[in-house]
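Derivation of every value follows stated rules applied to the coordinates shown; laboratory data play no part. Keep in mind that what you see is a predicted model, and the values were worked out from it rather than measured. Cβ atoms are built from the backbone, for glycine too; each structure is taken alone.
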Structure 1
Amino acid sequence: MLWLCNPNNPTGKVFDKAELTALISKHSDICFVIDQSYEDFTLKPLLSASEAAEFPNVILLHSLTKRFSIPGLRLGYVTASSALLQRIRMKRMPWSVNALAIEAGKYLLNKTDNLLYIEEYLQETDRLATLLQETGCFDVWPTDTHYLLAKLRIGKASALKDYLAKEHGMLIRNASNFEGLDDSFIRIAAQTPEQNNALVSAIDCYLTKN
């Protein structure tokens, strides 16, 4: 079994779809579990539910939590071939999703006015990356989503996170608990232009004091 996060978290990069499908076809003896929780936040092509169902060795994980901003409900679903789904059902815990989450999910999936303007988010992500780099204190990784991974050249991510939360009421992700990263890495999700400007201004204040 091979687990992939696509788009990747925390880098935001997306695997090339053609290369990924070729890899899946070549290794039919391996089950590919692909976490597409952030699939709604990229314009890069990803495997669709119908495409995944054509493979006997692919399970796609989807999240409503990210798409509809409902982290407290922890609601998601899987898509796969009928044979794989049958095997999953045999191992599934009873009452794996509570009734409130199910009703909320049905309501949200039927809404037609909850649109994501992903192009605008991606433009803001690029602008935010440029602003961070212009401080001279960050290395920023390329991303295909609305969030980005950055490395502080000075100081610690934990200290910056605490400062922003306590002094400005802003939250960023300390990425030090991702395997291979240390306490100099942060993940930031782009917001509105005004919010992004305020964040960079607050970061400038922190850098000036440190």
Structure 2
Amino acid sequence: MSKNRHLISFFIAVIFIAAITLIGPEEKSLGSNVRLVYLHGAWVLTAEIIFALAALTGLFGLVLRRDIFHAWSAALGRAGIVFWVTYLPMSLLAMQANWNGLFLAEPRFRLAMIFAVTGILLQLGLWLFETKWLTSLANILFVVALRVVFATAENVMHPPPSPIFNSGLWNIIAFFLALNLLAWIAGFFLTKSFMDLESRKA
């Protein structure tokens, strides 16, 4: 069990997050369905943070030539793509529950799908090659491409700035921040489980 403690902790965290989401505060126009919006928002933000950390540790690895940073970049990149891919069905559920349909042509969702497929193929390729500096460099380039593309993407169902933080409803804001914190904890456990996997291979 000790070998898989981080993976088990990740699943426990996910179950806890799901339970907490069910009791989240409702919103006037969306009612209880807004809880799906909270969850999918926290999940994708966590994916973006993990990707950013993968790029940052990869940069440290390339500059300092330290294997530990390359290892963290690899683990973070894999954890990030897990969060990114799993956020997509949450987004579909939020669309269906709140807007009674799936707007698959929505620009940001379409781009998210493209980056999900690209990210999966990239991480599989990096795992097969097992070249440390290449993994770090690829994670940096992936994050740069992600940020550049989404910075210029049209907002249709994702109006800026954040509706949650601009709602003025502190119970909703506090709950969303707490949900993000829990998702970050889950992300840490998932990243550590990938680190454990690499250490067992060594």
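Out of 1, 2, which one gives 1.47 for Cα Rg over 2.2 N^0.38 Å, for residues 95-150 alone as computed from the coordinates? Comparing all candidates, it corresponds to 2.
When relative contact order in percent (Cα under 8 Å, 6 or more apart) is calculated, the result is 18; to which of the structures 1, 2 does this value belong? For relative contact order in percent (Cα under 8 Å, 6 or more apart), the value 18 is produced by structure 1.
Kindly point out which one of 1, 2 the value 53, 41, 27 was derived from, the read-out being Cα extents along the principal axes in Å. Among 1, 2, the structure yielding 53, 41, 27 for Cα extents along the principal axes in Å is 2. Using helix-only ellipticity at 222 nm (-39500 (n - 2.57) for each DSSP H run of 4 or more, over all residues; to 500) as the calculated read-out, with -27500 as its value, let me know the right label among 1, 2. Source structure for this number: 2. Out of 1, 2, which one gives 25.5 for mean count of other Cβ atoms within 10 Å over residues 71-78 as computed from the coordinates? Structure 2 accounts for this read-out.
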